[in-house]
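These are the structures, in structure tokens.
Where a number appears in this text, it was derived from the coordinates with a stated rule and is not lab data. Worth saying up front: this structure is predicted, and the values here are computed from it rather than measured. Cβ atoms are built from the backbone, for glycine too; each structure is taken alone.
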Structure I
Amino acid sequence: MSALANTHQAINLSQGFPNFDCDERLKELVFQHLKLGHNQYAPMPGLESLRSRLAQKAQMLYGLGLNADTEITITAGATQAIFTAIATFVNPGDEVIILEPAYDSYRPAILVQGGTPVAIPLHPPGFRPDFDRIKKAISPRTRMLIINSPHNPTGMVWSQQDMEDLANILEDTDVLLLSDEVYEHLTYDGIPHQSVLRFPELYKRSLLTYSFGKTFHSTGWKIGYCIAPAELSAEFRKVHQFNVFSVNTPMQYALADFLESPDVYTGLSAFYQEKRDFFLDALADSPLRPLNCSGTYFQLFDYSAISDLPDLEFAKWLTRELGVASIPLSPFYSAGSDARLLRFCFAKTPDVLQQAAEVLSGLKEHRP
């Protein structure tokens with residue numbers, strides 16, 4: 001969809017990246033460490049200073065004391081962390097439960113290891129997890145369950161009760177939990193992020209993945225991290241060592257310095273909620289119907305009042321004819337979906353959001 005947007009000079013609200021730059025101070029810190037000569041390999045698990053900052057952050061936000069030496073590994077982005085976690089623990093014939101719609105890297109990573117994805121659908125409009133179906137899907141071959149909250153692409157956020165229900169289901173199993181928490185700081189309307197780190201019974205079987213790129217508006221840097229208990233981290237690092245080894249050194253130094261102040265991430269919910277609310281207000285007169293968005297920087301809209309076209313066709317038409325690019329929901333399902341839903345990224349400056357909203361409001365007169 002980004003390629004189609006470029007072809008038609010459309011406003012690109014499809015792919016999940018901001019159109020604004022990261023913090024000037026963070027960039028200056030990178031330059032400083034480049035000039036200081038921090039340009040050789042970092043330690044395989046990541047710089048100790050950065051891992052220590054992350055341990056302090058986990059303690060402050062979630063009340064869990066982590067060992068920075070044995071439980072935190074810096075990775076080349078969250079997607080690499082996800083792939084490495086799956087490659088470490090999933091063997092041919094193993095089953096991995098995924099909840100769909102799902103981030104599109106999960107399934108290929110499972111398949112390339114010879115594993116079998118077992119998809120459980122999340123249904124609109126709420127996309128809440130169905131714990132009866134999750135429980136029934138667990139078999140002797142189930143190796144791992146992948147969850148994602150705040151959830152891409154739907155904006156759904158797991159509740160404390162959801163996490164407790166999941167803990168009860170997994171209690172008497174050997175199933176590992178992979179928790180994709182890249183949007184941890186992007187929750188709205190006072191809803192807290194219920195990290196697996198808040199739940200000791202879940203954490204002992206879990207690997208959690210995070211993204212500095214999503215947090216600090218620098219998706220092109222491709223730096224993330226994985227948190228897991230020491231025994232799981234030790235296995236994770238055996239694969240990480242040979243598929244990446246170590247991650248960009250001056251940026252690790254810069255991030256360690258930048259994280260000294262919690263203000264750099266504690267204000268993100270308010271920052272992005274303002275963008276969400278601005279976009280929704282600007283679209284108040286549009287025939288698009290918004291679904292609830294409690295987290296991430298993605299907003300789903302129902303276009304069924306406008307067209308019966310399948311979502312991919314409608315998204316392409318919208319890009320070509322009206323000049324606004326979105327992402328259809330059906331590709332996030334392995335078997336597709338007939339829900340008439342599109343995902344729009346609102347991690348954009350107000351002028352871009354306003355321009356897109358004005359175009360989309362024209363759907364009242366201009367329909368396929």
Structure II
Amino acid sequence: MKTTYEIAVFEGDGIGPEIMAPTVDLLLTLAEPASYALRFVDAPAGAAHYARTGESFPTASMDTARGADAILLSAMGLPDVRYPDGTEISPQIDLRKALTLFAGVRPVTIRPGHPTPLATDKPVDFVLIRESTEGLFHTQGRGEVTEDEARETLLITRAISEPLFKFAFDLAKSRKAAGRGPGKVTCVDKANVFRAFAFFREMFDAEAAKHPDIAADHAYVDATALWMVERPWSFDVMVTENMFGDILSDLGAGLMGGLGLAPSADIGHDHAVFQPCHGSAPDIAGQGVANPMAMILSAAMMLEWLGGRHDAPELTRDGVRLREAVEAVITAGTVRSRDLGGTDGTAAVAAAVKAALA
């Protein structure tokens with residue numbers, strides 16, 4: 001009998017449903033001959049749902065997410081649908097906070113043949129880990145604004161930072177064992193200016209001392225942005241605060257050729273969400289031209305995470321297979337979506353990935 005894993009599916013807004021459908025189809029294709037099964041449960045939420053019902057994140061959908069083995073979430077939010085205070089509707093951030101998904105994992109991978117603005121053919125393979133529950137996002141929607149000034153609060157806590165750094169060093173170890181990195185973690189901060197980041201760095205150094213087999217260093221966030229452009233191949237695992245990670249992860253996506261190739265995961269002790277880094281792109285919704293690769297790569301990350309969490313090597317192998325199929329399509333260049341300079345639509349890109357799997 002197959003072991004069944006329940007996946008909560010948030011279809012999202014704009015192009016969200018269009019890129020989720022082929023992703024689920026690919027996951028079912030992988031599971032059909034496997035010793036595991038995937039059961040997908042719809043979880044309504046988002047800006048379009050709010051516009052229809054006045055509710056952005058139903059309690060039932062949160063319950064579905066809490067009870068699932070993993071959460072697959074597509075692009076969320078619409079720029080013209082907002083709460084009365086003017087802030088955007090973002091259930092993905094609500095999920096991060098409610099489930100304490102402190103480790104935002106943003107891989108940056110560039111293989112030969114990948115579209116990139118970098119003037120080099122050197123392969124790039126590093127992971128940016130963004131703390132995802134506090135930092136400068138701590139007071140999101142609750143900042144103080146008067147006629148003459150505005151204040152937001154930066155929060156860094158030991159309760160979140162210590163497991164974040166442990167996660168970073170564990171990831172560096174697993175990447176080293178898989179031959180994907182030298183075994184190095186870089187703490188990205190602004191400890192020369194802010195006491196909060198000196199505190200952040202102090203906890204990083206304490207965790208680094210527990211891992212003598214893994215190299216550890218520090219970098220200021222402004223210098224890191226420069227080095228990500230000048231020599232991105234020098235990084236392995238980077239770990240940083242929420243806002244810094246938000247900015248640097250988009251820079252990493254730019255190095256890969258765009259947000260259409262940028263997957264992500266938000267991982268906590270008991271739950272994990274997998275979603276593309278890009279937005280809902282309502283300007284192209286319904287046209288069948290959205291690039292589904294970031295969504296598919298996020299699903300590949302989900303399979304690898306499930307495999308590691310449940311000691312299920314077949315899930316891990318299928319996650320690698322799915323990622324490598326996407327990379328093969330990108331490298332071949334015969335099928336290319338509009339955002340990467342081509343003319344192929346969502347269905348054609350997904351079909352190419354399925355063919356690469358076969």
Structure III
Amino acid sequence: MKRISALLLSMLLLLTLAGCGQTKKTETMTGLGNGTEPVRHMELQFAKEFSVDYYEDGCKLITVQDDGRFLVVPEGVAVPTGIHSDIVVLQQPLQNIYLVAAAAMSLIDSLGGLDSIGLSGTQADKWDSENARLAMEEGRIRFAGKYSEPDYELIVSSHCALSIQSTMIYHQPAVREKLESLGVPVFVERSGRESDPLARTEWIKVYGVLLDKEDEAQRLFDEQAAKMQEAEQSEATGKTVAFFYISTSGYAVVRKPGDYIAKMIELAGGQYIFSDAGEDTDGSTTSMDMETFYQTAKDADFIIYNATIAGEVHTVDELIARSELLADFKAVKDGNVWCSDQNVYQNTMQLGSMVLEINHLLTGSDPTSLRFFYKLT
């Protein structure tokens with residue numbers, strides 16, 4: 001009996017020590033590690049997934065939440081000595097970036113930073129950005145494979161200074177490890193983890209730091225914030241809105257109430273109708289069987305069909321073909337059925353404009369000028 005008790009005690013001690021080790025391993029590191037203190041921090045209004053510290057020599061430390069730290073060193077400035085081993089050094093100017101995170105393209109394009117991108121994880125015809133498509137068609141940006149199948153030979157031969165990846169890279173740890181072993185730093189774009197629409201747009205400040213265009217980044221962010229404020233100051237319409245798509249398996253896929261799309265609808269003066277959808281599940285979307293979806297959304301004043309995954313539809317008949325239940329919806333009978341542009345998710349820099357557009361479609365003011373949403377006939 002004593003031997004069993006001793007064994008149990010030993011196992012408990014080992015588990016305790018292991019737990020302590022894990023806590024220490026995941027402890028967040030701060031500072032450069034060489035005694036140098038930042039002179040100031042970037043002021044952020046909405047973003048939670050990154051921070052920036054400024055140092056006297058002009059270096060800037062970007063910390064990406066739950067991912068990594070990157071020290072941006074200006075051209076002509078020596079890399080500080082004695083810094084923490086976890087800090088990835090990025091020496092400016094950054095050239096031949098391998099851009100995989102589609103959400104970052106509109107931010108970088110708005111900054112006039114396409115010259116820094118040499119490689120793309122998206123084919124030319126899949127970009128919503130006309131400038132990105134043209135750059136690829138002219139060979140200034142080359143396709144280097146999607147996130148799960150990079151063209152390592154092309155990436156290395158192009159002297160790629162940085163790979164900007166979406167959070168999908170978390171599902172391909174071997175790819176990230178391979179890129180880093182080849183000397184290509186991996187920066188994970190986490191704007192998609194931000195729940196506030198302006199927080200997503202505020203990620204332009206990250207690229208302002210990386211590309212040495214901070215003043216322009218602040219100006220562009222302020223423009224979108226002003227548009228968001230304009231929409232927010234308009235009177236509430238009282239109109240309910242269903243934003244969804246029908247999956248190939250016949251389920252309605254909706255955004256959760258805490259998602260940025262739901263918040264955009266609220267900011268535009270609408271009421272997101274799926275106010276209780278999927279709060280106890282992970283991710284930004286949840287699936288509903290059609291009976292539950294019908295009972296929840298049939299009386300919605302407006303329908304906005306999400307074309308990002310399921311593809312665009314252009315007529316009400318096309319939409320009803322995806323589910324005959326939709327024919328009985330109030331919005332269909334009233335002619336208030338809209339569809340989003342298929343590449344709307346790429347336009348992180350235009351979220352303020354999108355909120356204004358949703359406000360316009362809810363109020364019926366100037367619907368012909370909309371860019372990101374169109375009415376089904």
Identify the structure, out of I, II, III, from whose coordinates distance in nm of label points 7 Å out along Cα→Cβ at positions 139 and 267 was calculated to give 5.2. I
Please compute distance in nm of label points 7 Å out along Cα→Cβ at positions 43 and 283 for structures I, II, III and give me the label with the greatest value. I
At a computed 15.6, 55 (Rg and Dmax of the Cα atoms in Å, for residues 123-258 alone), which of I, II, III: II
Tell me which structure, out of I, II, III, gives 13 once relative contact order in percent (Cα under 8 Å, 6 or more apart) is calculated. III
